[in-house]
Structure 1
Amino acid sequence: MFKLIMLQDTIRIPPETFGTPLEQVGRDQVKTKYEGIVDEELGYVIAVTRVEVSPIGKIIPGDGATYHRVTFSLLTFYPVIQEIVEGDVVEIADFGAFVRIGPVDALLHVSQLIDDYMSYDEKQGVLLGKETKRKLTSGDQLRVRITAVSLGRAGSSGKIGVTARQPFLGKLEWLKLDSSKTAPENKASENKKEQSTTEG
């Protein structure tokens, strides 16, 4: 899920930036430190959205820079186990597909796609169901459930596992087809209920 998080920190304002507006230098320092990192507590940091730098700083002997308290907000993506998300297939491989959810690619293992044997066609770059003949290729949109999250330590990109083998999950195109097949059955049962209430 996407979050907006407020934080406080102390930043170093280098001497060569003296004379440049403090807010601008402060924003640059916070962006350099936080944007693009993966953190166990924060998740994936996408962007710094607001920065307020205290105009009063401290000087440490032997360092010509000034240190200022800064309050800022971060736009983050934190994947939560059991969360249902939608994303686009960005890559197909023989072992499964990579699905872009938020700023990161999650692995959808071939065994977690549908209840069918899936074979990989390298020339076409598709996964094909043996009995259902359903195809999955790059660009397809999927609804999946997050089943595993490993953000790892700072510096690593983290890993996310997802599944589509549950009701109402899978390729959006397949879900529309499946719901249109069951719709006439639902209407027939509703008509029977209406008839029985009018007769009674």
Structure 2
Amino acid sequence: MARILVLYYSSYGHIAQMAEAVAEGVRGAGHDCDILRVPETAPQEVIEAAGFQANENHPVIEGVEKLAEYDGIVVGAPTRFGRMPSQMAAFLDQAGGLWFTDALVGKVGAAFTSTAAQHGGQETTLFSIITNLLHFGCTIVGLDYGFKAQNGVDVVRGGAPYGATTIAHNDGSRQPSDVDLNGARYLGRRVAETAAKLFA
């Protein structure tokens, strides 16, 4: 049985929902999964003014060393100007010791994200996450085209070959659709299955 970590940062709940769907995919495939969030680093006045909402059902990760306990790590974060937000970057920037000791080499990595608009930087944000995972030595799993529902232009739909995505709208009113959540579930299952094969 593979042990997978879904590690995320979410400002308004969209990424938290996607994290839960990724975990459902992992568990549905018969594997173990924890959901943890990174610490909030924005000043309190910014948090209050912007109305940030943390999902208290998901505990804050205790330290970067915990990453080494898992066979796979699925990282989720919204976009900030086409890249991961500072909260996630600040956490991953503490992983120099893990990098130096090859503690994450060979583990499975994947990414998911949310943007306000369809062209709001989803793929570049995914790549900013994947770049970190590759530097750690992770084997990357994307949202392959076995997930057929990411194709089509009949409705607004998330998804990219590089990871699961959702689109929130500028005011955050659009919640992840069934297509978006199913993409996240598919990604979680693929990560777990890949990790199980690698660590069999």
Structure 3
Amino acid sequence: MIGFVRGKLIEINESDVLVDVQGVGYELHCSQSTIADLSGLDFVKVYAYTHVREDLIQLFGFSTPLEKQMFLSLIKVNGIGPKMATAILSAAPVDVILGYIENEDAKGLSSLPKIGKKKAEQIILSLRGKLVFDTDRGSETQKVAARDEIVSALVNLGFKPLDVQTVVDGFKSDVQVEQGIRMGLSQLANRG
């Protein structure tokens, strides 16, 4: 299984992204929120889910672990496949979907694309009380974006992407962009 891919963002389309990981292009189908989170970044880390059928292997991508957790929960519900789960995640933020489920708001859930009243009730019945994860999606996204900005800046200064990623991976998760660039410059200069 592929847990995530990290590399240069080559292309963004309406429903997928193409990420170059050391010369191999990974196409990941993504929700609209993930596509929005990744837009404008050079280097990205995309959490992944590998969907395998007899005639098909697909990768689905997520900008945050939280979105991936919600996706994995949704596809456990009978009748919801990866494409429908992605459509649901495109229609509303994770914390809104979680609120609909926990508050037994079938009307709210059924307002999302491809979810009728029966499907909404089935989702609530299957998942209510079982979804326990941190809904602080905004700060997680900001941390990922900051780290991607640090990586991009250091690579643009001429350092090798693999060296840069190794150094940046050692930083604290809440590192600020300017501080990260200074620290990266210092550590990378000492390597040469």
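A short reminder: the numbers here are calculations on the coordinates, not readings from a lab. Every value quoted in this text rests on a predicted model; they were computed, and no experiment measured them. Cβ atoms are built from the backbone, for glycine too; each structure is taken alone.
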Could you figure out which one of 1, 2, 3 the value 28, 13, 8 for semi-axes √(5λ) of the Cα gyration tensor in Å, for residues 100-147 alone was computed from?
3
When you work out distance in nm of label points 7 Å out along Cα→Cβ at positions 44 and 108 for each of the structures 1, 2, 3, which one comes out largest?
2
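Say we calculate Rg/Rh (Cα atoms, Kirkwood Rh) for every structure; which of 1, 2, 3 gives the highest result?
Numbers: 1: 1.22; 2: 0.94; 3: 1.03.
Structure 1 comes out on top.
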A value of -7000 was derived for helix-only ellipticity at 222 nm (-39500 (n - 2.57) for each DSSP H run of 4 or more, over all residues; to 500); which structure in 1, 2, 3 was it taken from?
1
